[in-house]
Structure formats: structure tokens, C-alpha cells
Structure I
Amino acid sequence: MRPRYRGQMARQRENDACPGALQTHSAADGQLARIRLPGGLIDAAQLEAVALAAREFGAPGLELTSRGNIQIRAVSDAAAVADRLRAAGLLPSPQHERVRNIVASPLSGRLGGVGDVRAVTAALDAAVLRDDRIVDLPGRFLFSIDDGRGDVSGLGADAGVHLVDERRAALLLAGRDTGVRIDTDDAVDTLLAVAHRFLDVRGKCWRVAELADPQVLLDGLAPSSGAGATWPVTTRPPVGWLEQTDGRITLGAAVPLGVLDAEVARYLAAVAAPMAVTPWRSVLLFDLDEDTADVALRVLAPLGLVFDENSPWLAVSACTGSPGCAQSVADVRADAAAALAVSPAVQTHRHFVGCDRACGSPAEGQVLIATGDGYRPRDDHP
């Protein structure tokens, strides 16, 4: 039996307007630059460079996205920002910068999971950078690499792999198990082959879910297991003091409403640890000894970062809203914070948006759309 995919209407826009660090987007508050972080990975020097670029040439609040990327808003000098990012190693190929869309289980190899997918993630990014044709992918085409825990498979990426054991992975299309099983050593080649096939057949489709029959992307790959499985959507990030399997510590810091002040980002960078930005708008600081973790926690917690897994901030999110977005009819971030103050005990995830486009909406939870006279719930999800 073929897996059933949730159909989406193909977009009619001919040009790909998805922003990047070089092709910025003109928003109500100025130019917006989006910095792709494959697997969410960023080192301390790179985060410092992004924070300084935002402070000097843009708005001081860095936006963390639902794909584990970073955005700088109100950019006054896009060329200067690009120069800073290039010097920091965040733009290894100008031609590929908008297609390095890779989400991966951020704790993989350190805590939990069926296996370690860090090498696969790095290899996929390297292969994307070597592939001249892949630059024609839409800027929203997303790869996912899940280490078996199910955290990123629920994001509904266009093409993904999900470990079923240390050596084998399920191939996913639009977040659904195709029934195809591959060796993890073949994951990168398989994902690129799917992407190439999508370019062959996409027509006006921007995402795999918009295809009439995504199965055409398998192109000879035969299912060997049951197809159609999906994974629950993760909405809460891993936060707090997390002990790695090697005894070292990961600190998980949620960022309220996904807005990370540039100066707070510099404090994170000062810890001088490997880091990842997660699709749940949080930052993970890896491989800390206990003393360093303790000091970092004492310094960072008073700055507004959330380390409490029971914090009500973990159950609320919002789009950019006014004044940054011309489509929005409300300052949704202020409204989300106000709603949280009134009803902090609500368990259902609430996502506040300023218009019917409902940007950044999770696939589960309640989406609340501003009407100009309050909010109304949305019945479905984008």
C-alpha cells in the first residue's frame, strides 16, 4: 500500500523569494537576512560574528527559526553583513547558501538516539556544496536526518532519513516513511538522488508534499517494510542540565519567542563550547565539564534564557508580527507574552500569528490568528 501524503496546493509564484544571507527579503522593518546552519551547528566565533553584525548593521534581536537557522532583521548594509558572515565561515559557497537546508537530531551522538548521525549530517552538507545542480532547489526544500528518537522526522521535511538501527535508515518523503530501507552509508547519495528527481518532476511545485504523487521520487527504490508511518511533532526543546553519555554536560537554553538579544548571544559565545540552534528556538551548549556548566548556568539564566523544563515559555511561540511584517495586523509577540502572563498554566502549545499565512506554525497545537479585534483559532495548519 502506498503511503498517503497530505496534499498541498502548488504555489503559483514563478520566482523563489525565500530569503538568504545574500538574497535578502524586504520586510516592513528593512532587509531580512537568513543564515542557514546545517544541522543547526554554529561555533562560538561564528555566533559572536553574527551578534556583532546584527548589533552594527541590523536589529539587536536575532531571530531563531523553526528550521534551526538565524535571521537578522532591519539590515542596513546587506553587503557588510555578508562580508562578516563570509569571514566567519558561514557562507562557504554563495551559490549554495539558500539550499543548505538540513535539520538533524541536535543531541545525536551525545545523548539518546539509536545511533550517531553527526557524520551523515556533515557529509550531506559537504555533498550539497559540491553539487552544481542542487542550487536549483527551492529555498524551502528541507532535508532531515533523525537519529531514531523522532525529534526532527516530525517536521515533515521533503526528504529525510530516520534511523531504525545503527546501520539502517528509513527513507522519508514529506515526513512519511516510504517503506524503503537503506544503509546509512548510502544516506547522502539517496537523499541527493531524491532531490535531483524532484528537480526533474517538480513543475511549479516548491515542496514534495505538493506533488500529485511523491512516490515518483523513489525511482526504482523498492519498499521492504510497511509504509506510511509518521512521527509526532516535537514542540518543546530539550532544556536544562542534560548529562551526556560521556559524563559531560549539555546545557539546553530555550529562547522566549525565538528572539535572542545580540548581547545575550555574545554571552553564549563566551562559554566557548560547541553549539547548536534547534528547530524549537533554543540553543544547546555541548561538552561542558560540570564546573563550566555550573558557572554558565548561573550567568545565563538571569539574562532571560529558559532552563526550566516546566516553564510556560516552552508552550508559546509567535511569528514576527508588527512592526516587522507588513502583513500582520498585531504585535503578536507582545500579545503572546501578555497572554502567557494571564494564563501561564495552559498546556496546549499556542502559536500567535498576525495574518492568515500563519508563518512558523507548528503542525500541532493551537494557532491563533490576529483579527485586529483579538484572535481567532485556526482549524487546520499550514
Structure II
Amino acid sequence: MKKFRWSGFLFFIAILFVCATIFYSSYVASKIAIAERKYVSEWIEAQQTILSSKDSSNLNLATQISANNQDIPIIETNEKGIPTGNTLNLDTASIAADSLYLAKTLENFKDFCKTPIVLVISDSPYIANHYYYGPSKLLKEVEWYPFIQLLIIALFIFVAIGAIRTRYKNEQDKLWLGMAKETAHQLGTPVSSLQGWITLLKDKETKDPIVFEIEKDIERLQLISDRFGKIGSAPVLTRNNPFIEIERMVAYMKLRSSKQVVFECDLPEEALVMLSIPLFDWVLENLIKNALDATEGAGKITISASVQNKQVNILISDTGKGMDSQTANKIFEPGYTTKKRGWGLGLPLSKRIMESYHHGKLFVKYTEPEKGTTFCLQLPIAQ
């Protein structure tokens, strides 16, 4: 709770600091703008003095004021607003190259200074020069400063959030890794005991098929234990035919599901992909179990595959209850589940296995409430 309050307080201080900087920069910019208008007025008076005064002291002062303006751009027009050709601190090369450059710049200056500074040359007939000016480099820098500062602060916050999320994710990964290895350790003892009991039953020369099916289940438990124990280690990939593993998994799951669930397979004969058999079996088992749960003991599960563009596409479809779009968008999030019992880790782990280890994909190809769901597995052909 304290951590949340401190985070909120620091965020509030950061926002307050940015707002104060923007307001202060605006205040300083307005002061500079007022000072620059006054400075332009003095420059215009200096120009008039240079042209009309014969007093050497006034001329020296006017010349110095005139020479000091090296930054504020100025355009002179007549009383009708037509440029006279006299400019100051403008890019002469751009004026020569672009006939519209001066007119565009003049419009920008009119927007900036609103009203020109007028120098009346003659009352009768009325002749006057109007002077429009733009912002100096200093004024531009002051106006842009708060936005640059805001960008830097936003970048800092973005990097900080990224670092915090990465640290949190690493801590989560370590937690799940520890839980997986502890689960493997806890499963080891009862699995070994069950293997011993099966050996005793087989020594009695029993031919009951149930014993052999129990043995398959125990082997599956051993495989699951090995999987948990190897989490965090890089899996070994070998060239395998995924369709053989699919048929084997379907045969295993079919005997352990309701007889009212129909399994249908439409698979090519062969395709070689790089697989970790234990991890690929894990993915298949998760998807088929989800399909069985969706059918609720009665329905059809279809597994089909095709080879296209150097890629194996495996579709696992069911005629179960399906999902709405909101649920479909969340099912790969760790911890999300629609079941009363479950941790919501099966599909996220399956997706990670496919993408991180097999360089493939796992996604929902189709789903509709009360009509069913189709998951798609994609694996690249082994080179």
C-alpha cells in the first residue's frame, strides 16, 4: 500500500513540475516577446536617426543600436503592406531562390506580432513604413523548452516502467520455475511407487488390459514430471513427423474420454519438422483436453493438417460451446481461465512452447458461441 501511495505521489510531483515549467516558460516567453518588440521599435528609431540626424553623438548611438540586432528577423513594407525589399536577418539565398518565400514569411510575421510598428515618413501625402518581425532564436528555444523537457520526462518514465515490468516478469518467471521444479520433485516419489506396483502386477502374469493402460498412465505421469523438471532448460529439437505424435495422442486421449465424443483425424502421411516430442505432446494434450472440456462429454473433435508454403498447419476443432471475442482475446494471458478449476496456464504455456522453442505459432482460427472452436498450430518444415 505504501509503495502505491509513493508512486502516486511521485507521479503527481512530476506532473506538477512539468505544468510549472510550462507556465513559467510561457511567462518568460511573453516577457521576451515584449522586450523584443521594444527592441525592434528602438532599432527602427535608430534607422530613422541614421537617415535624418546630423548630430555625431546621436549617429554613433543609433549606429550601435542598429548593429546590435543580429537575431530578430524584420521585414519592411509600405503603408499598403507591400514589401519594400528591405529585410533584416532573413535568409537572402531563400529569398532569391523562392519568389514566394518573402510573402510566406511576411504572413507568419503578421500572425506573430499582430500589429506592425509604424514609422511615418510624411503626413501629407501620407507615407509610412510598416515593420513586421518574427521570433528570435532565443524566444523559439524558450517556447520549445517545456515540450522538450516533457519529452525527456516521458522517455524517462517509459524506460522506468519498462525496467520495472521486466524485473517483475523475471521475478514471476523465477517463481514459476521454482514451482515447476518443486512439482517435479513432489511427483517423483509417488510415480516411482506406482511403477513398482505395476511391476509386481505384471510379475503375476496378468493379462488384464487395464494393467497395461494403467502403465501408460504412469508413463505419462513420469513424462509430465520430467517436463516440469526441465522447465527453464533449452529443449533439444530433433527431426520428427508430427502426424505420428498426433495419432498417438489421439489414441491415448480417446480411451480416456466419453464414448459420446467422436474423434476424427485427417492427416497427411509425412512431414518432417524440428520437434521436442515431450513439449509438443504437452501442447497437443492441452488443446485436446480443452476440446473435451468444451464438448462437455458429447460432441466431435476433428484434427486435420496440411503442408503449404514450407509450413505444417494443424487444425484442432471441436463442436463445443465456443467463445465470444472478448474471451478469445484473453485465453493466452497467464492466469486467465473460464473453468471453475484450473490455473489458466495451459494455453499460455502451449503458446510459449510453440513460439519460443519451435519457432511456430498457436492461435484461435475460429470460434463462435454454441458452435465450437478451432485452434491452429503452425510449424516450419525442417530444412
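Here are some notes:
- Structures I, II were shown, and log10 I(q)/I(0) by the Debye sum over Cα atoms at q = 0.08, 0.10, 0.15 Å⁻¹, for residues 132-339 alone at -0.48, -0.67, -1.23 was computed from II.
- Which entry (I, II) yields the derived value 10 for relative contact order in percent (Cα under 8 Å, 6 or more apart): II
- Structure with the greatest value (metric FRET efficiency 1/(1 + (r/R0)^6) of positions 164 and 276 (r between Cβ atoms, R0 = 35 Å, to 0.05), set I, II): I
- Structures I, II were shown, and helix-only ellipticity at 222 nm (-39500 (n - 2.57) for each DSSP H run of 4 or more, over all residues; to 500) at -19500 was computed from II.
- Identity of the structure behind -0.29, -1.31 (criterion: log10 I(q)/I(0) by the Debye sum over Cα atoms at q = 0.07, 0.14 Å⁻¹, calculated), options I, II: I
- Distance in nm of label points 7 Å out along Cα→Cβ at positions 124 and 148 - structure with the largest value, from I, II: II
Every read-out reported here was derived from the displayed coordinates using simple, explicitly stated rules and does not represent laboratory data. None of the values given here were measured: they were computed from a predicted structure. Cβ atoms are built from the backbone, for glycine too; each structure is taken alone.
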